[in-house]
Every structure is written in structure tokens, then in C-alpha cells.
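Multiple structures are listed underneath, in C-alpha cells.
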Structure P
Amino acid sequence: MDFDPSLLRTFVAVVETGGFTRAAQRLHLTQSAVSHQIRRLEEQVGRRLLSRSTRRLSLSEDGREFLAHAQQILQALDALGRRFQPSPVSGTLRFGAPENFMRERLPQLLGRFAQAYPQVRLEVSVSANLDLPALLAADELDLAVLIAQRPAGAAAPGQLLRRTQLVWVAAEGFAPPPGAALPFAFFPPPCVHRRVGMQALEQAGIQAHIVFTSHSQEGIHAATLAGLAITAIARDDIEPGMQLVAERYALPPLPEVDFSLVWNERGRSPAAQAFGRLIAEMAQSAPESVYPRPATRAAHG
């Protein structure tokens, strides 16, 4: 049987409102039109769905079962309509983020936005050493996730999404050459990890020898896990096979850094506002699963 959704809606409205008159008011129909549609539905089903009396209206046994199916069908149709309803939001959205922001959930974020706003063209820049503040100031991005060290008492720029601790890590089997300067791996400038790490080393009077540079987080992690160097990363980004080494090599403590969502000062387009809401929702929905903290050798931290 192919049921007309309008008949199903009328039937559900009659049951939920408790009568033909109130159902007619909800559906903006006449009472006779509601009666006619219920009669058509019962004729199609071949069963009595409603029991009528002068004082009350009740569901028959078949009517109760039919109601459950009708509600499921209408809910599915409503969901389908919402999913494929054309969105009024259109245009181009330019977004930038550091490589370690949301990591494996970034594709999910982009996919959800593309499904919800198919008329928006996404231009996404993701890298460890993009100068995102400069790109925002130059009107080359509409919004970006910025990572920065926030001075004590200072307000975070934009909307704070996540705060994390920077730490010194090396491979579990790391053994630097005796008597030589400690080897380090960093992203190229203007990476915050590099800037903060180098400043801390200089202030502590520690001579650092940069032996490996990479534009990707994967490259830095590979060099670190290979035992080539020490690096500074977010505690949330520690991988199996890495250990904290600040105490072992008398390295200076590193600060916390903030991930903040910042918009272009020239204004927020509807697309940028929608994308910003989705980023904030996903960044805060399940922090422990999004930013896991693997087991490490804390004795060396």
C-alpha cells in the first residue's frame, strides 16, 4: 500500500488533539475534510482505526498499531525534508587552522558543513606554520583557529575552543650524543611551538641544535619517534613511543596555549557564522575522545 502522507498527518493530528474539530484547526482544514480523509484512510487500510461516540474518540487495536507506524513514517519524511531542503546560505568560506586542530575530526567537520550548506564553496588552509593572523588581517581568510600563548590575565582573542599544555617529548629510546648540544626538531617559523620552545631554551641558557625541520606534524612526530631529536608538542598530541623528557634533561617548563576561533574583522557572513557554530559545537562536544591523552612515562615530565 502507498499511503498518502497527508492522510497520515490527518490521522495523527486527530489522535493527538483528541477530536476532528481540533485536528481541523491544527491542519487549517474544515471538519468535513478531516472526516473525509479519515474515511479514505480506513477504506484503504480495510480496518476501523478510530472508535467514535458522542462523547469520546478512541483508537481501535489496529488504530494503535497503525499510529506507531504512521508516526515513524512522518518523522522519517520530516527528517528527509530537512536534510535536502535548499539552504539560503551561499558564497565562499575561507577557513584556516593549525594542523593539530581537531586532527581526525576535521574531515568530519568539513563533511557535515558541506552537507548542511551545499551552496557554500569551502576553501580550507591547514598547516603547522601558516601565519593565520596575517591572513585574517589581509582579508585572505574569513575565520581561523589560532593557537597562541595567552599572558596571565589577558583575554583570549575570539572564542576560546581548547586549552592545552606544551611539553618536551622524545622517543622512549632517545639517547643524545654525549657532550653535544641537545638536538631538537621544530616546524619552520612562524610556528608557535617553535617560538615558545626556542624562547624557553634561550631564557634557560640552553644551547639548542635544530637537526630536523618539517612543515607537517607527521614529519616532526616521525623524526621524534626515530630518536633523532626532542620536540615541543601539545600534551594531547603525545603518541605511543614518546616520553616526557623535561626533567631528565633539565629543560625549562613550557606554557599552556589556547586554540581560539577568530573572525575576519571586516564582518561575519552567514556562512562564516554557521561554520563557527559547528566548530564550537564539535570542539566542545566530547573533549576527552577528541583530544585523548595517551599513556606516557610521567616520571620524566
Structure Q
Amino acid sequence: MRDWPPIAEPELLERLALDDERFLAFFWSVVAAWPRREFDPAAFEHALGYPWERPPGSFFLSGGDVELLRDVDPARRASAVAAFAEDRHPLLAFGANASPSRLALKFRHFPREADREVLVLSGELHDLDVGAVPSVPLLGYMPGSLFASSGTAVRAAVIWVTPAQVEQLAWSEMTYRLGRLEEARFEADEADVEIDDIFAFVARLGAFCIDGAPVALAAVPAVNRSACALTQAELIDAVARLVLGPDTRAEDLARAACDDLPAVMARAAQAVWPRGRQLSSRWTPYPAAG
């Protein structure tokens, strides 16, 4: 079994170790301090594009430069993939963390070159699907959340990350817990590498359900998908109706969240959070308390 990625930041370890009750207390403190913002239509339109652009296959990312794996000389490709797989940790990316622009943004401040580089292997994740976190979109979109789906093969990626990159991503994924997926099967498209353990961020609130069933993100392709798939606008429309009333739309909710996030989130806690389905596939939380 692969060792856990090392995390040394005491505050991050403390947050990862929070049980649900203590995490909610922390979360409400963040929401209470959230500043009022002016609604920006252009930013909202951009947010609806989550999980944003990604290349048509596996790639190396160095700073902001993307090199498709298929374009690399076979010998150098095999050598580089083996080096990444030996020294780094495989972390599942099913949302924005597979987008090169988002990864470049999160890693660009690192002084060490290796911490600005990453290998992203695209492929299919079996018996799981990607839905949305059941909450008001803090940043204009509903981020991805895993849910069990027998027979489904959903498009995802495994990113091979350094300890510094793991810490950076864990800081940014505030409403998730880092864990190890047990018996997850991921088939990479363009690399012959065995991935014996996969680490992943698991949403504390689960995956958003409509009429008792999880709904998938239409922007994330899948084969043999059994769940209904909705766009970001359709998902936020559904949440808006639950939080603000039957005649409201996604933009109404985004405007309300900009104006008074604590009040809107309090309504969501009653109307939307209970519609989350927890990940039923086996996974082990990061041993932060230890």
C-alpha cells in the first residue's frame, strides 16, 4: 500500500482532522466573514464553464506550458512517466484540478521548479460518477463531488503531485476531506503505469440529489451513465428554487450570494444540504489526527 502524502502544516492537519460538527463551526465562521461583493456578470458566465478547459488527453504541465503526452517521443515519455510515478503521489482530479490553467494558478508561486511541474494522466474511473456539492456556489459554480455509480466509467484524471502540491490543493479544497479510495479502478489513456492506490478529495456534504437520486455534471463525460446529467446553470437553477423560491434562476442566486452570503447559506443549510448523498464506496480519511 502506498504511503500517505506527507502534510506538515499544523493548521491544515487540524482542519483535516475536524469531525463534521467542528468543521461546520469552522465553516460558519468563514461564511460570517465573507465580504459583500458586487455581482459580476462576466465572472458568473466564466464560473458556469466549470470545470473549464482541458487538453484532449494526458499532458505534462510546466509552469503554464502544456505538452501532450501523445506528442512526446515514446522513450522519453516512458522515462518521464516512470519518474513521476515513482517519486510522487497519485491524486484523483475530477473537477477543476484537471484544468491546466487552474493547476498553473495554484502552483505558480512555488520557488522549486519541480513543484511547478505536474503529470496529468487522463482516463476512465470505473463505478463512480461526478456530481455536485449540495450547497450555494461560493464562487459562482457548484464544484464536483464523487458518488457511487455501478457500471459507469467517468472521465477523470490522476495528477502526480509533490508533497508541496498536495498541501496547496488541500488548502484550496476547504469543504473536502483528503482520503484514499479503496479498490478504485482507473484506466489511463496513454501511459503504461500501474496505479495501486488513488488519493482523492471527498466532499463533506456528499453529492447533490434531486428526487432522491444524485445528478451528474453534464460537463464531465461518462460511459454507461445512469444518473441524470445537468449543466452548471441547470444545477444552480435547481438550488435557487430550493433556496429563494420557485420563480428564481441561477443568476438570482448568484446575486443574492454576493449581496448576503451568510443569509443565503443559512437557507441552503436547511433546504439543500440534506439533499447530499455521501460517498458509499470505500475510502479511508487522511490520518490527520495521528
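Nothing in this text is a laboratory measurement; each read-out follows from the coordinates by a stated rule. As the structure is a computational prediction, the values presented were derived from the model and not from experiment. Cβ atoms are built from the backbone, for glycine too; each structure is taken alone.
For this structure, a couple of remarks:
- Structure from which 31, 21, 19 was derived, semi-axes √(5λ) of the Cα gyration tensor in Å, options P, Q: Q
- Value -9500, calculated as helix-only ellipticity at 222 nm (-39500 (n - 2.57) for each DSSP H run of 4 or more, over all residues; to 500), assigned to which of P, Q: Q
- When volume of the Cα convex hull per residue in Å³, for residues 128-167 alone is computed for each of P, Q, the one that comes out at 109 is Q.
- Structure with the greatest value (metric distance in nm of label points 7 Å out along Cα→Cβ at positions 24 and 48, set P, Q): Q
- With distance in nm of label points 7 Å out along Cα→Cβ at positions 96 and 136 derived as 1.0, matching label from P, Q: P
- Of the structures P, Q, the one that 19 was derived from, the read-out being relative contact order in percent (Cα under 8 Å, 6 or more apart): P
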